[in-house]
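Following this line, the structures themselves.
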Structure P
Amino acid sequence: MCGIVGMVGQGLVNQDIYDSLLLLQHRGQDSTGIATAERSGVFHQAKAKGQVREAFRTRDMRSLLGEIGLGHVRYATKGTASNEEEAQPFYVNAPYGIVLVHNGNLTNTRELTSELFHTDRRHLNTSSDTELLVNVLANELQTVISGPELDAGQVFQAVTRVHERVEGSYAAIALIAGYGLLAFRDPFGIRPLILGTRKTEDGAYEWIVASESLVLENGGFDIVREVMPGEAVFIDLDGHLHTRQCAREPRLVPCSFEYVYLARPDSSMNGISVYEARLRMGDRLADTIAKHTPREAIDVVMPIPDSARPAAMQVARKLGIEYREGFYKNRYVGRTFIMPGQAVRKKSVRQKLNAMSSEFKGKNVLLIDDSIVRGTTSKEIIQMARDAGAKSVTFASAAPPVRYPHVYGINMPSRHELVAHGRTIPEIAEELGADYMVYQEVEDLKAAILEGSDITDLDMSCFDGRYITGTVSEEYLAWVEGSQTS
């Protein structure tokens, strides 16, 4: 999971890119980077570890000249430490000069690495799949160039060839020196990407592409539409928009975890309001709780702030049980799910949340969380509730049990670190220390997200083990577990 943004403006875009990254900070706190380009083709770049406000200084912003640019916030999907060398954007100097940011995860990195070295004669400096992607794009662009000037048709030819070589999930934005901005999305549209425009005072148009709609709305852009699965969007330096479908058989199957946890509730993705989807998750979860939990075992409903709040409100409303806020959240600590290692996650839970004894003492509490992945956070929260005086603790998840690795851009590489893997729900309750345990049903989650939408399918691989790209083998999963565990 990462956040990306790209912009073609009429003046300097550095501040707009910076502001956009602040809005996408929830998608990654590991490192951040901005690259801009002048019309002459000169690139400027600044990137560093840490969050946006920490990473960029006034001198960095002053150096980011140009009317076209892109930015990235990263959360690492492998390893325990932040590697500054893998901070995005990535740059290659030929053809023309290309700088690229990427949200997603490529699943044929071993094959691509071998091809780039032995066939394409390209050198890689890191293990980042984003560096792989920019080199594949550069190689295919070099292959299709047929004249002194690059045109949109050649750019789209190159993206078509990228789709033929690359497997997995990817939403990418690239600057091509002297020509413009390119954005493209994998043939399944697993990771989000949305296009917008705004009109300047002199009647010219500026363009933006970003991971979430809130970036467009906050910047005063009108939402044009989603970038379609397999589609490429090219905006030249004069602000002209060119689009083409570059995949042979595109099919929209977005990631369900975006709606469960990753996206901000004030965003819409693929025409679906994240907030309304979470409300519907609460409605359906309430029915499952009523089936499996004695009514007398619940006095109050409490959310684990913040992403579980909409679901918790609906559970309380539908069950007719009082809704209370029992945890105070320290907003200066990052999201614990995307912390790099188990020890850091465990420590950060108590730094992030404080249980208010007045809300817990002597009560049977129902805690609602958006999802349960490793169980580290949930176990700490349940113990905090007990320490604060709760009489009993029922724990419910607005998402189904996470039993399988997620290979499309979320840090869930190993089955053995997933608390639900190989355990029944009563066994999970015992492991976490809950009196009762309730999970959303898989079909209920799917229905809650898709209700009122024309979309017919979702990537729910971490819940049901069905990898929609069709290229994820047991051998690949074993390799991922062995090489990329947290």
Structure Q
Amino acid sequence: MAMLRAIGALGLALLGAALLAVALPAGASTRPDLPKTITITVGAPASSQPIPAGFLGLSFEYWAVPDYAGPNPRRLNPVFLQLIRNLTGPAPVLRIGGDTTDDTWWPTAGARKPAGIVYSLTRGWIATIGALANKLGARLILGIDLEADSSQVAAAEARALIAGIGRQRVEALELGNEPELYNAFEWGFSGAPGRPAGWDFAGFDGDFARIGAALPHVPLAGPVVGQPNWFGYTGRFLSDQPRVRIATLHRYPLQQCFLQPTQIKYPSITHLLAPANSRGLADSVAKSVIAAHARHDTLRIDEMNTLSCGVVPSVTDSFASALWSLDALFEMARVGVDGVNLHSYPGASSQLFTFTRLHGGWRAVVEPAYYGLALFAQAAPPGARLLKLAGTGVPGIKLWATRAPGGTLRVVVINEGARARRLAVRAPAGAAGPGALERLEAPGITATGRVTLAGQHFGAATGRLVGARRTSTVALSRDGYVFEVPAASAALLTVG
């Protein structure tokens, strides 16, 4: 009798579980650690333009190119080349500049070396930059010294670069770098700022016109501004400088210098993932995008990364940087930015990769932020359009969807929270069949290693994804495509 009662109790338990399963709608979760299913409806294309070819690019300091690529232009670092190709595809847009734009010159007969110059360009440097461009089929935005305030110095540098690299590889000459700071920071090691205390936009505008007129006749880029209080001058600058075809701005979410820990831009993982430092970062350039497009010019954020001042590896080297970079690129595409160049150089706290030589070969360590860029490159190929989404607004969850020219639908879910979430994605009409799901994961949000994309990692000796690729199939149910996204991870659903 005891056994029969046990069997009867077991039967009732199984019957109750079956009834519960019938009562729950498809996609509902029975796991206590999962909140209610988030239902997302994918709609029509958003008003933003399609993702332009060359949208995702990279930016390097002048001296960083031979450090990354190697000193011999005939034997470039193949791992470095592959890591660029992974993100950019054919014909990438690479920007060479940064601080070294105004700290570098081409030694010129009859000209005294300017006080703030730190680096002198050599034929070897230029040959390496040219070889890199030719090997990749790249288009280059080349920084030209403005802070020296010399038409002779700027013109000589530009002529040397064009002669050594080839005019066909030069997308634009970018005159100066963050001129709004010329009167606030020491120029090179000169012991003094490059401009007096009264320096303002009008002074910069005049210097740009005067020195720009001496440059070879290729398109120019500018104003190369990084402080939002100068962004409002974009339209005026483009009107005053008709040779400028690419408006360039810089954006960083965080900096350690001159800030208190409570300020939203002070480096922490919480601050990095705050909406103000992704959506807000993009919103800050939206009016400049409109001003550039009104003149049929393009606008690039040609220098961006996690941290502009200071060294905080616990933030910049963390897996949070991968989730931020993925989301921030989508946000820039949302406001119509035509391209973004992620800045990297050896020794930077936010560099994307490091290289060592071993037995004549090259080996790379690929940082977490790079993995976020790689997932974006998959999710937003050239020509893809962002799609409207309904059901968003869940704290800690970022959602993006694209449709490629061939019809492929891709949905990106970024879970920045501490709990797994379950999603039901309702695809637009015409989407049918199962979807493929891959994940961007790490041991945790603070992890600085063991990052994987679809179960793979970037090989140290190849720069390619290696290891067994892991994806899962998501069937289309009456509630859509239903899947879970673990805490502190991202997922890409591909349909079609």
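All of the numbers you see were taken from the coordinates with simple rules; none came from a lab. None of these values were measured; they are calculated from a predicted model. Cβ atoms are built from the backbone, for glycine too; each structure is taken alone.
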Work out volume of the Cα convex hull per residue in Å³ for each of structures P, Q, then name the structure with the largest result.
Q
A value of 22.9 was computed for mean count of other Cβ atoms within 10 Å over residues 221-228; which of P, Q is the source structure?
Q
Highest-scoring label, criterion being relative contact order in percent (Cα under 8 Å, 6 or more apart), among P, Q:
Q
Looking just at percent of Cα pairs over 19 Å apart, for residues 37-140 alone, which of the labels P, Q belongs to the structure with the highest value?
Q
